[in-house]
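Please find the structures below.
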Structure 1
Amino acid sequence: MTPTGIQTQYPPIRRKSKKQNLSPTTRSQRNAGIVLGLPWFIGLILFFLIPFFISLYWSFTNYSILKPGTFVGLSNYVHLFHDATFLKSLLVTFYYTVFSVPLTIIVGVGVSLLLNLKVKGQAIFRTAAFVPSLVPVIAIMILWNWLLSPQIGVVNWLLSLIHVQGPGWFTDQHWAMPAMVLVSLWTGIGGSTVIYLAGLQDVPQDLYDSAEVDGAGVFRRARHVTIPLLTPVIFFQLIMGIIGALQQFNLPYLISGGNGNPNNSLLFYGIYQYQTAFSYLRMGYASAMAWVMFIIILIITAFVFKSQSRWVFYQGAKER
């Protein structure tokens, strides 16, 4: 306390601005960072955010390229679920996702475990497993159309050697989707195997040694050590695989000739959306389809994220 009648004055506190604290070198580096990052932000706004909200508006209109659209409310969304072709494309896409994603994960993990073994020629085997993911989609279509050809295909010729008549594959509505899953498996395991191999390098060798001392064999070590510690990578691959499968377009479009034949057995959601937008010029209806798929992906992704606490194990995570 100060004595009565005596006034004390404190000098005002002067706060230095952040601008004054920056050296010329730091300021120039900051400005350079802003300039270098500006094209990305402009691209994000022009090619993502603006189209994102424009498509949302178009989904409530009957807009086409040839004439301006009028607001129709939820009419496009209501009509979607009365559209037999839309429901067929949704069913085809779900069928493909349910089979291709788990198979890609199972085969990818199995191949990565084999490629992680210390054997002679390991680099050659790893390269051979990764090469299919580098092949252009056009080349994949030509290659597998030849391999699965009902007349001259190598696969049907091999089946004939054991007295089995091969199916029509891409020309048969019952076999077109299994063939599509097979092709996607061949092209998809290369990239996923590399990611699984990276995850395997993070598994501590001490855990393997402890399990071996306890008498655990190869399969028990894989089941109780490798797979649990690989679940974060599997979780990531599951999310990316589901999103990619639900948006599959290029390969089925080329294999089916752009129309989803035979008998719409390869009419993926993306193909029907493309036809609606650019063949029938129903941009508003196609925008509604895009938003329906966005919501489906959002719901499935949220469900998978919610389930991770039950089966994904992170190293060093504390139990609550």
Structure 2
Amino acid sequence: MLNRRQKHILIKFFSMFSVVRGYNILIIVIAQYLASIYILGNHLPVKSVVFDLNLFMLVMASAMTIAGGYIINNFYDSEKDLINRPQKSMLDRLVSQNTKLSLYFVLNFLAVILASYVSFRAVLFFSVYIFGIWFYSHKLKKLPFIGNLTSAILTITPFFVIFIYYRNFEPVIFVHAMFLFLMISMRELTKDLENIKGDMAQDYKTIPIVYGEKASKLMLTVLGVLTVIPAYLLINKFHVGKMSYFFYASIFLLIIFQFLLWKSNSKLQYLILHNIIKFIILAGVFSIPLIDISLVLNKITLIR
């Protein structure tokens, strides 16, 4: 049995884990390594990728920067989250704002230190990334279009740093990135529809508030159609092996998404749509090992 102090520490731990969304960070770390092995560094032996200390430092720096980003985002959105996510908000508030901000600065400092092991350019990259996250949380998040676009860019930035590290400029990588970018853009806009009540109360100028739900749904439909294009290319032009099953399933789920979208008008219904997008993104991460590297490399050779 835990004593009172141990229970208190455990509750504080879960509260901070909720604030930094540790489960999301774990998924991003896994995604970075899988992308490095099967996509970005597919020309290298698996062992050399997995045990690359520079890659480890970049991944850990990304994880700490993202954790810091969740903290500062939580700090600015604390009032809005009381409306949109009351249960999670109550758990997050078990840790004081001063403690959160202190951890925010510590995590960002450690991220820069880890990046300095790789190169000075890595330090500059993460310094800009940290500033970008803060500026988005402080200013840009409340703006229509700019907030959504910035959020999507910041979300894929951890993969961009790995992309730069391996300097792999094959077309298949850009097509994968486009698919992920469009899915994240759909998620952000769906999240705006889900959180419209809290955003309106806090004077956020999101797309649903400024242009209305119908216009937002139309934009989601357009994004959904655009997402099918990279999925089609990855299935038919780049031949990604058994991962093609994931893209077929994604197209099917996107059709269901569109059908439900135009029937949705409540927070619960938009939450279901949000979870469909999250499931596609999560499934995509764990489908990466299904890529047949030999097929991809052969296709690249033919293109050249």
Structure 3
Amino acid sequence: MTVKVSHTAAMQDLFKEAAGLNNDQGSPRVKQIMLRLINDAAKLIEDLEITEDEFWKTVDYLNRLGGRNEVGLLVPGLGLEHFLDVLQDAKDAQAGLSGGTPRTIEGPLYVAGAPVVEGEARMDDGTELDQATVMFLDGVVTDTQGQPVAGAVVDLWHANTQGNYSYFDKSQSDYNLRRRIVTDAEGRYRARSIVPCGYGCAPDGPTQECLDLLGRHGQRPAHIHFFISALGHRHLTTQINLAGEKYLWDDFAYATRDGLVGDIQFVEDEAAARDRGVDGKRFATLTFDFVLQQAPSAKAEQRSARPRALQGA
């Protein structure tokens, strides 16, 4: 029979002491969360009869996970970041908020401070043109009534042909494949970039180690991330996964959602390529429009306060 002691008065007193409930210093909110976390961890140890070896191997794993800066990668891999989106969807439905482009996960690879461009941007630094397919991306930002939103900031970022992101991949130039585009009077944004590649978790990293134990892969389809913000409108965090990708509906990070598949078109036309300033004859086009909800409060216009990387910091 499993021995259980977490519920005893003595152990509950200990947990309350450990969570700081016996003093009037610190944060009441953090104390509330920590007490719940300690109790849930203790109950898990008891209910599943976690051995000491398993416990300390987990502590070691968490140390290695943080040491590789992969906590933000494992969180979506375990479905928790998608859970936050679905939870917010449910809260919106309860509050009567509807319409607009679906939200989906941010992921761990955003970098703040990308260059701001009016209307149209060149995103790549040209270093991969010998192997990349040039991509022309455009779309319109509107409100839920179909009216264009001028002056919206379309903050977008994506991987290169190797599935790597600038800043985290030190071989790339600063802010390569990262821009903030301000929509024109018609709510339109335009970008010239390159077709991104999907990526997988590092095979020797702790995230893939965990996924291996779960019998899962760590692959993502090619995708493009977006933050879209505008005065009076609710901030949107989303991404589009590209149609035709092997892992489109088998994304280890659970980011693919209905309404967020980008119908990328590949063109083989030398004259059309020349007209667009592309060497050769192959390029790609992708049009994706976004619809913003009206902001129910000023706070809703802002993205979350999640800590994020900053170039040069």
Item to check | Read-out distance in nm of label points 7 Å out along Cα→Cβ at positions 25 and 233, computed value 3.4, structure in 1, 2, 3 | outcome: 2
Item to check | Source structure (of 1, 2, 3) for mean count of other Cβ atoms within 10 Å over residues 65-72, computed value 14.9 | outcome: 3
Checklist entry - For Rg/Rh (Cα atoms, Kirkwood Rh), which of 1, 2, 3 scores largest? => result 1
Item to check | Structure with the greatest value (metric mean count of other Cβ atoms within 10 Å over residues 57-64, set 1, 2, 3) | outcome: 2
Item to check | Which of 1, 2, 3 yields -26500 [helix-only ellipticity at 222 nm (-39500 (n - 2.57) for each DSSP H run of 4 or more, over all residues; to 500), calculated] | outcome: 2
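Values in this text are rule-based calculations from the coordinates and carry no lab data. The structure presented is a predicted model; accordingly, all values stated were derived computationally and were not measured. Cβ atoms are built from the backbone, for glycine too; each structure is taken alone.
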